[in-house]
1. Have a look at 1, 2, 3 and say which one yields 6, 25, 18, 16, 12, 11, 9, 4, 0 for P(r) over Cα pairs in 5 Å bins from 0, in percent, for residues 236-275 alone, as calculated.
2. One of 1, 2, 3 was used to compute P(r) over Cα pairs in 20 Å bins from 0, in percent, and the result was 27, 54, 19, 1. Which label is that?
3. Supply the structure label, taken from 1, 2, 3, corresponding to helix-only ellipticity at 222 nm (-39500 (n - 2.57) for each DSSP H run of 4 or more, over all residues; to 500) with the calculated value -8000.
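Just so it is clear, none of the values below were taken in a lab; they were calculated from the coordinates. Only a predicted model underlies this, so the values are computations on that prediction, with no experimental measurement involved.
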Structure 1
Amino acid sequence: MTDITKATDAIYFAPLLPWQHELWTQLTQRVSVSSGQLPHALLAAGMSGMGKRAFVWRLVAWLLCYEKHKHPLGACGQCESCQWLRSGTHPSLQVLPLISLPVSAEHNQQESKPKSTKSAKAMSASALKIKVDDIRALQPFIYQGGQGMRICILDHAEQMTIAAANALLKTLEEPQSQVHLILISDMPAKLLPTIKSRVQQLPLQTIDHKLAFDYVKEALGGTINREAVTDDAIEQLLQLANGAPLAAIMLAQAPWYHKRALWITVWQALRAGKRSSTAASDYWQSQLSITEFIRLSELMLLDMRRISLGLESMQQDIDLSVTLAKYQPLDNALNQFALSLQESKVALQQNVQEKFAYDKLMQELAQL
């Protein structure tokens, strides 16, 4: 089995996530009923980490599968259509942006490794943009007619330019037989209201807490980074991930998540004058990338704000409340540090060196 086949198999033919069974049954039964059809345009939207992309790719494979009526639980994986998907060459599937195509993502990882982290960020940001010419290039595929079912996936749909969104509106207003458009968005609020009014949203956002809890517990296997995963730890992960199971698992596996107590220790040392901002910057550069440090700092800042408002800390496994009783940041200091974190994100996209960003953040942290 090639690396490309392994990548596509893991996406198109992955097991259905436990909290998606009901929706899957509803959609597949609708298609299986004689002459039943899905809506012309669908929207899979919501926060990252709830499995919407996993659902969409699995649905794509099933809709295109020649044997789907014999396999209501998922694509057969053996027919000609499934083999085309596995090789990344299906003639009835178009994906924007191209980097979202499973085989393209694998190819980018294996064949086109960027020369630096900064160039990777720049490539990723530009690669996600959907421009008007991209939408226009879909027109022959959509309007060719007589070619059986055809599917267009628009991932990161909120990244469409205004011109691209307006071009897409015409397609949405003129539905073609057996052509389905599926939009995926982590930030649906950024989509034009006229776009959202012409698509039917998939109800993917409601996840039963017990199903989510059990899934995270099983996925983490009892330990992570040599630490025992208690029920309380799982509850905290789900709370921090806003109930999204996949995001909770990624959080548990993120190196920065396990350095939250260390963040407090370094901050205390900075505030007490026991460590210089330069030394703290050098230390953190050896521990985390600047992007990881920013995510860590955003979480700590969020809890600082909660505690300052008299709310309970979301992180019960560290002593942030005790630390804040000794070092109470002023509101304007918290606001300034939050602003610095956002400015650092922008600066990094403009190829500012990580060391400079780290140095500036440590200076701000020392004043927090």
Structure 2
Amino acid sequence: MQPTQIVDLFAGPGGLDVAAEKLGIRTVGVEWDSAACATRRAAGLKTIEGDVRLYGPADFPDADVLAGGPPCQTFTVAGTGVGRKALDVVLRFVERLVAREDREEIEKDLSKLDDERTGLVLQPLIWALDAIDKLDRPYRAIVLEQVPAVLPVWKAYAKALSAEGYQVDCGILHTEAFGVPQTRRRAVLIARHGKEPVALPTATHRIYRKGVARDSGDASLLPWRTMGDVIGRSTAFEVISNYGTGGDPKARGRRGSNEPSATVTGKISRNRVVDPDGTELKRFSFSEAGRLQTFPTNYPWSGKDIGQQIGNAVPPRLALHILSAALGRGVPSDELLQSLTTWDSQPISDPNAEDAQSS
């Protein structure tokens, strides 16, 4: 399957778009964060800076694949019950959308939510249904990803999309199982319109387990990749996390350069880097932090809050596997995966020249 164009909602600095462009698929991203848009433009990625709620499928007539990673913060509030309550609210809205209740009433109720980010997770479904109801042109494929807490929403999406003629699969993927030098878990949904079955990508690398040797485990899978594999420092190093382990702020998590990184967050610049003797070393540069997410070494990070941009992004290598599975392309080749290490930027300097109608 060769799509014409992917429209990427909540596109961030371009993790999924980098993967798609490497697959030879044109992309357009909708993103309201000006800092992420600065990076996208520096990278030459087609970008609409704005609120996804103000656009719809009709604004992107060439796009036949829908992708997105909506904000997740309201689903991950620990220990207060707020996250569970937010999920329950969203699941009820999914039912109303699928039942084709009056859209104005739904949008009015969404505007009453305490945190507008809760309702944003519904936008990909709204777009998918509008493509069917208003344009009679279902997206050929849909790709969604977020933190594991959003999986119940993806399962509700799966049920809804199945009723609209999609084959769907969703679940939790470990990034290191796809060659990302970082332990990170993501809730992923892929869907394809029609009767051809679809399945999440199959792991190519082993899952990281603390204290378990890299060369142990399933011999049919490659060993997980390490920080040292992608960050070419001259000596071994250890990363001391900015976060406490098990809720204890004094018990900082530690990973050596011979292990995958812990989950890269927006606070990665606060992580200390030391040599085996404990001597302080330079903290990760933006390029190094980006490489832990499998962005190209020369990716042109721009604008403000670059650490946050990097932490929020989809790892391009994982995206390459997910897109390949969604489009029925099989496992990405070694040559294709290797191509992610470099980026040929063709900067877009004039935002007003970026017309969603052109391609």
Structure 3
Amino acid sequence: MLYSIPSLTREDERVLAEVDTRRERLRHQVLGTPAKWTAGLRKSLTADAIAGSNTIEGYKVDSRDVEDLLDGEREVATSEENKAETLAYQNAMTYIQSLHDVPDFAYSKGLLNGLHWMLQGHHHPRRLAGQWRRRGAWINEPGRPEVAAYVTPDADRLPALMGELVDWLNDGDPETHFLLRAALAHLNLVNIHPWAGGNGRMSRSLQTLLIARGGVLAPEFSSIEAWLGAPGNTWEYYKVLKTAGPEWSPDRDTRPWIRFNLLAYHQQAQLVGFRIERSNRCWTDLEEFAAAHGIDERQITALHDAALVGRVRRARYQRAENLSGQQAVRDMRALTDAGLLEAVGNTKARFYVPGTRFPAHVLEHAAGPVRLTDPYAAD
């Protein structure tokens, strides 16, 4: 027996309908936006998801450093341990994103163990990556390592429980909204807790995979991991997980968990919509600025990254515009000489931030705050 999807209240149904509307609107926004404009945003959203999920587990890497790591940079201001965790999550996330439209896709124990190996293989053999744990385990209260918040099922129950979960992932509740199934997959996997480590990230990754397989949005726009990694949301995440019981209790009411996820879906859709609008506005403003000041159109890519991310590296710009090394160096030098960018650091660690002559109105738009609303607090 697994945790099951509860009957939704009218309020839950309203919020879910609003999420669907927002996600459909996002789909049209993405389709109506030139791919060149959204390329950086896709990478930023992926970096935010990786940084958010790793932060929950105590691995703190700034989203901008995650972006640099995704781009192949290694001279970033974080520990080797954090780099290893980030790159492992990148591999898993890249694979998950690639599975979103596979026609003959099926869930299996092998798929889940393989994803776990991608996340935890660098810990092998101590954590037995890609294999079920061989003994019991318990989860401590956040900040209180001596207090058990949850006691996991015994190890000898794992093959049967994971078999039941895989069967449900493939065929269970087929008429249920995929966002609800994704939330429940997360809850079941994190509470079965089949591996010695990495269960939280695997559960969030599985949820992301089910959302991406829903097919409404590209995978980069689908994850709620960044939302879960926000400090206040992380505490609520731990709090609502406790409502599933202090031990494996699949007869428990899962309504608090479902409602928490509906809130996450709604607010993440709000945030992504805002970021698309902000990205588009900054791009069009930079196009006008470039045309008025004789700046090459391709250099807008570097200025756009500098505005939205806060910095840009030469290698990233070079790849984005498919330039030679010499061309990229000349462009960055020209933008620096014009006061639009300012170099920070030396040699391989160098990056560029907005310079003294960077158009102030673009930076103002890029730094504008977003106010997220709580759909459950609506009048």
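1. Numbers: 1: 6, 25, 18, 16, 12, 11, 9, 4, 0; 2: 6, 27, 31, 27, 8, 1; 3: 5, 23, 23, 17, 13, 9, 6, 3.
It traces back to 1.
2. On the way: 1: 24, 52, 22, 2; 2: 29, 59, 12, 0; 3: 27, 54, 19, 1.
Computing P(r) over Cα pairs in 20 Å bins from 0, in percent on every structure in 1, 2, 3 gives 27, 54, 19, 1 only for 3.
3. Value -8000 for helix-only ellipticity at 222 nm (-39500 (n - 2.57) for each DSSP H run of 4 or more, over all residues; to 500) corresponds to 2 out of 1, 2, 3.
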